[in-house]
Structure P
Amino acid sequence: MRKFLSIIGLALFIFLGGCSQVQKTDDAFFADLASTWQDRTETMKKVEKENDITKSFKAIFETELKGLEKYENADFEDPELGQTVQNYLKEVRACLEALDTDQLGYDDLENYLNHYDKRVGYLKELSKDKRYVLPEGSEDDLALDREQIKKDKAKAEERTDILKKFQEDLNKLSFQGSKDANGQTNISGQLSNTTGADLANFTITIKFLDKDGNEVDKQSEKIDVLKNGETKDLTYSTDKDFASVAPDLNLDNLEINKP
């Protein structure tokens, strides 16, 4: 009987010890959250002059995750707290994954903001606990101007559509050629703008190719402006023998103006 009671006592001791450890997990999380935020603040100071938003934001989220990832799948005394912590850490990882790209596009930004908003929401849930000591508003310190992003995305999509239409105009360009008494071949054609926008400050290059497709000559012309609906006469000449021509556009400095 005494041995049986000893076993019960040992089991009860282990159970209470486990409860104590779980309680410590709850407390420890909030302590580590506070210290992680201090580390995170230091990281923000280090990257504040970084022009690459992807690089700087990733460094901040990596610091945030590094300090708290040990609580992933941890046992909490308060199951609701534990679930909120898991959801929060899941969104921190998702923010990092959304930023893990060589070139951050508008779709990537929207994906990031979706997870960022959820992360902020879970942090605000955690802030209801008296052990939460983060500075007010610091949960949302990486907010971006969503409306500006939407406007920029729409503008970029419009630009892409205009460039696609202008490429179609270029594909319709054809040349007529004739040889003069000096052996020069003169070619002429017309480039139209049907994009719905005025196009300025671009360069068109005409490449003269032999029968194997090798370039034997080329000529470039800077176009100051080609308004929507206008057609520009193009005339070039070469003393090289060629089989075909290939037009090419340099749009690096292109300006687009909607009438």
Structure Q
Amino acid sequence: MSPRETGDRPSSVKSSERTLKILETLAESQQRRSLSELARTLEVPKSSLHAILRTMRDRGWVDTDPSGTLFGLGVRALYVGTAYVDSDDVVAVTAETLDWLAAQLDETVHLGRLDGTDVVYLAKRESNHQLRMFSAVGRRLPAYTTALGKAVLAELPEESLTDHLPETLTALTPRTLADLDTLRRDLERTRRRGYAVDDQENTDGLGCIAVTLPSDGPPQDAISCSVPTVRLKREQRAVIARHLLEARERIAQRPRPSGSDAPDAGGQGIPR
């Protein structure tokens, strides 16, 4: 019988799924992983996994240590990640405004996107201060612990909120909102004032303010300004919030990228 008749997935589909899971697992790892570790994590036989890893290594998607026994992402993964950012409409539309925002505030500015339960940095502008946050484009953080994430979560329909929260809200710092009721109240405050605040909820000593970006579809993107708490006084927070709201309006009025097929919405949103 064919795979369709037996209800089994074709081997090519199974192999593709395993390849993607390997990439995702290696991307989440802080260090290289052994064949045994990967086989245990992915629940894949070592023999099958080794064959896939060998092909991925030959194509540059996976790299190994000198012994050939520990596996990590290869340079082709960087190529694809960079291509994603380079071709993203929102990154292009917001670039000039992010430059303006960073020049006005001289603090670290980010563009982030909600992806599952995480927020991912898509663009960054550095502060000139010696004391500033460390981050990198592509880094993922739990959405509920960040101003970027909370800005987007606050705009989601109530019925879809839990789809973007992990089963357990883990406290990353003593200030993390790790209780669902407390988080819901904070999201309500975010909706009322128009911007989200992260008060050392992801990283001790770091505060952040963020606003969502206008969109033709469900909200996904936000921009933020991150500041060490030694510089983030009440007056400075108000200045940052005002500039972020102005930046949002600037972005809403930016022309769409050339070649966009999305219908014009009168400058009210970014095509998704």
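Tell me which structure, out of P, Q, gives 2.3 once distance in nm of label points 7 Å out along Cα→Cβ at positions 94 and 166 is calculated. Walk me through the intermediate numbers first.
Values: P: 3.9; Q: 2.3.
It was calculated from structure Q.
Of the structures labelled P, Q, which one yields -0.81, -0.86, -0.98 when log10 I(q)/I(0) by the Debye sum over Cα atoms at q = 0.20, 0.22, 0.28 Å⁻¹, for residues 134-181 alone is computed from its coordinates? Source structure: P.
Of structures P, Q, which gives -13500 when helix-only ellipticity at 222 nm (-39500 (n - 2.57) for each DSSP H run of 4 or more, over all residues; to 500) is computed from the coordinates? Traced to structure Q. When log10 I(q)/I(0) by the Debye sum over Cα atoms at q = 0.08, 0.12, 0.17 Å⁻¹ is computed for each of P, Q, the one that comes out at -0.41, -0.85, -1.28 is Q. Comparison across structures P, Q (criterion: Rg/Rh (Cα atoms, Kirkwood Rh), for residues 30-125 alone) gives the highest value for Q.
Read-outs throughout are calculated quantities, based only on the coordinates presented, and are distinct from any laboratory measurement. Just so it is clear, the structure is predicted and the values come from calculations on it, not from any experiment. Cβ atoms are built from the backbone, for glycine too; each structure is taken alone.
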